[in-house]
Structure 1
Amino acid sequence: MYTGIAVVTGAGSGIGRATARTLLDAEWAVTLAGRREAPLRETAAGDNVLVVPTDVTDPGSVDGLFAAVKEHFGRLDLLFNNAGVAALSAPPEELSHEQWRRVVDTNLTGSFLCAQGAYRLMMAQDPQGGRIINNGSVSAQAPRPNSVAYTATKHAITGLTKSLALDGRRHNIACGQIDIGNAATDMTERMTTGTLQADGRIAAEPTMDVADVARTVLHMASLPLTANIPFVTVMASAMPLLGRG
């Protein structure tokens, strides 16, 4: 018997991979979604795993993901809406339309499409309900220099979270958001060697173990649907977030 049935997007690396493995260790059944099948296969372990290569920017691909979940597991209890990309660091006047669209299409539209797919499945199943956890990033709270596209999408995720939490009440669907700061992954490796600060300096920043993020997601997921953590921040203790600007 499974603890629950989960979908993790962006499960082929970093936060998604760590969270998927933590859920599996806690005896969840997990569907791994991501653009490339090979990294998803590297994440996968055990019999309670379904691998579904998915482009979250493509509505048809997302529909296929949730159809596969329904066919294989019969229901869905958790979506960790984690897939995302960052544009190259660039001032607003230099960011290309293509870079802007790539970030918006993945981080915002992709998150909406996956949330919509999960919402539709959760409201139709018996017993009704489930939980959606959005990866907001600490950039949902404060920007880094030259990050206009990423920061805009992550602020928008906060609105998505609030709307889903409100509209989900009547269907027993809870929605929360985890804002993550400097988890040690390939994406944040540059933090340890130096990254641009608000005052123009280049400075190294501390990171935290990505396992700490995964454990936080597991805690949120383990709550009964009568309880919700709408927003939580987990970050490297000494990172300069609280002093930005």
Structure 2
Amino acid sequence: MAVRRKLIVGNWKMNGSLAALAELDPMAAAAANCCDVDVGICPPFTLVAPAAARAPSLAIGGQDCHAAESGAHTGCVSVPMLKEAGAKIAITGHSERRADQHESNEDVRAKALSALSAGLLTIVCVGESAAQRDADEAVAVVTAQLAGSVPDETQTGELVVAYEPIWAIGTGKVATPADVAEMHTAIRAHLRSRFGAEGEGMRILYGGSVKADNAAELFAVPDVDGALVGGASLTAAQFVPIIEAAASAK
């Protein structure tokens, strides 16, 4: 069985300021103390460069990227731009972008391929709605998203899958350990069938109202290799205990 290092990534979404970057200092200290855990923060685009300069020990990333290297794409940010700013991570396919910006699986696949080709750690997000789960379609929906969103070519970057049930994002609701286990097992089977041994080594994160008080329970679930954390990543007081829980997980 592959040994996979825990990965904890904070997604600040449309929050943060230059003053808020002071929160990175204790986060970086915690990451240094928890040497078996990889830690990243994805702030708004305007903070990527100053965050990377302030906390070089953290993997700073972008919350999205464009598939093209350059061009007439007003308001978009390319992978080369992210890398120049110091980014090491790119999040693709977050459900909020799939819904609000109407991104298709094909769009997500193209973005992921661009990020992977440039050597970034590329997080591809998948997850079902409450209605899809209630209809017993959750696994089928997520598997279809994986098939459509994950490129066949992993190139030189590292592919990470983040399972984020849409109904749990920012709601305070968390999938039960049994639900998480079922989905992460299905995701692992999909990755293994497509990529063989490489798929066994790909990390799968859980996201959706991850907090200090539920992190340990989530990290004890097989094939949960870390977390994509939203609101709890905005302050060190909430984020550091999640890092520490990952370090203590077996």
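17.0 is what came out when mean count of other Cβ atoms within 10 Å over residues 58-65 was calculated for one structure; which of 1, 2 is it? Please report the intermediate quantities before stating the final value.
Working: 1: 17.0; 2: 24.4.
Checking each candidate, the match is 1.
Going by relative contact order in percent (Cα under 8 Å, 6 or more apart), which of structures 1, 2 comes out largest? That would be structure 2.
Values quoted throughout were computed directly from the atomic coordinates according to the rules given, and no laboratory measurement underlies them. Just so it is clear, the structure is predicted and the values come from calculations on it, not from any experiment. Cβ atoms are built from the backbone, for glycine too; each structure is taken alone.
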